[in-house]
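S.K.: Below: a set of structures, written as structure tokens.
What follows draws every value from the coordinates through simple rules; no lab data is involved. As the structure is a computational prediction, the values presented were derived from the model and not from experiment. Cβ atoms are built from the backbone, for glycine too; each structure is taken alone.
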Structure P
Amino acid sequence: MKSNKGLLGNKKYRLIVETARDLFMRYGIRRVTVEEICKTAGVSKMTFYKHFKNKLDLALFILNDIFEEGINRYKRIMDQDVPYSEKAKEIIRLKLESSKDVSQEMLKDLLSSSIPEVADLMTKITRENLQLFLDDMIAAQKKGEIRQDINPHFITYMLGQMQEMATDEKLLNMYESTQALTSEIINFFFYGIL
């Protein structure tokens, strides 16, 4: 996957990326085709392949961009000079906002291993994000901003379990949307540690 960030000024390139992002979020990566992306964006397949090797190359580019944006927003929240409880509220808002357009199909594509390259990316990003979150929790715990009786490593373990829960069909069917499930998990988690 090559970096295409310099092409964001190219109108057709932007159309491809924005259209694919919308389609992936609604239908998942597996169900969307290059033909559908091109037709919806109003570009030719030749234009698509000028910028991306294939659908997976585009999906990985979009996912990297989404996760990079999310981690930058998380860091800005954590850099604020406010109590951890305020930061937690903002993180909850961030997580809910970022999950609002994610369909169950996309969530399954992200959290299952049906697309090996996506699974590898998710493993890498999850590992990096959990370490960052663990470091921030340990710092907040040292300041007395979160409960002293909780092992931060247990919390990161539970986050991994919650991620697995989000792909459980039985659990997903209990909620009207992935955002509702995400809200439940995030609130349960944050309000339990503060």
Structure Q
Amino acid sequence: MNLPNKLTLTRFILTMVMIVLAALPEDTTENLLHLKIGFIIGFIAGFTDFLDGYLARKYDLVTDFGKLMDPLADKIFTVSGFVILVQYGHLPGWVAIVILTREFGVTGLRGMAAVKGEVIAAASIGKLKTLLQMLTLLLGGFIWVGWLSLDMQLPGINLGLETIWTTVYWLVAAVTVYSGIDYFIKGRNLYVKEL
């Protein structure tokens, strides 16, 4: 097994550890050590998403395993992060539902393409969506573990962090929906005749 595939498997494992740590009960609001460890593990898992793809492309280590498992590991990590933010009351549930729906939809479309011997390459809007989701999870993670508070006012501008956070998750939801629609419009040849 090559290094990019090992990193993909590592992301699965790290995501599961993050979920377990997020599920542990809190003793007090000051005792957030397990959440902070979970956030750091999640950060490392997110970094492996960038690293495995970069290494696979740079050193021509692209495999069928990687083509299948890397996007799956990405989706499990991303959805887990957003669901954790919902669980802790830092994100409305509808945002996680939008993200989950898009990921399942595009994964289904890719599966349909694979059955027909076609490959749907990642579109630039899909890459932007992934970047925005990762940045949203990063900001949300800082809020989750208490390193940032939604009550904060940002110095130099008359904006609270809560306003910025709300804008960020609305933006990521909008881009997520748009990218999903974009995939289905461009891939309509896969399903229109069967409707």
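S.K.: Which of the displayed structures (P, Q) returns the greatest value of mean count of other Cβ atoms within 10 Å over residues 78-85 on calculation? Before the final figure, lay out the partial values.
M.R.: Details: P: 12.4; Q: 22.5.
Going through P, Q one by one, mean count of other Cβ atoms within 10 Å over residues 78-85 is largest in Q.
S.K.: Computing helix-only ellipticity at 222 nm (-39500 (n - 2.57) for each DSSP H run of 4 or more, over all residues; to 500) gives -25500 for which of P, Q?
M.R.: Values: P: -23500; Q: -25500.
It traces back to Q.
S.K.: Here is a further query. Suppose FRET efficiency 1/(1 + (r/R0)^6) of positions 54 and 150 (r between Cβ atoms, R0 = 30 Å, to 0.05) works out to 0.35; of P, Q, which structure was it derived from? Please report the intermediate quantities before stating the final value.
M.R.: Values: P: 0.10; Q: 0.35.
Derived from the structure labelled Q.
S.K.: Here's a follow-up. Which of P, Q yields 1.4 for distance in nm of label points 7 Å out along Cα→Cβ at positions 94 and 110, as computed?
M.R.: Working: P: 1.4; Q: 2.8.
This value belongs to structure P.
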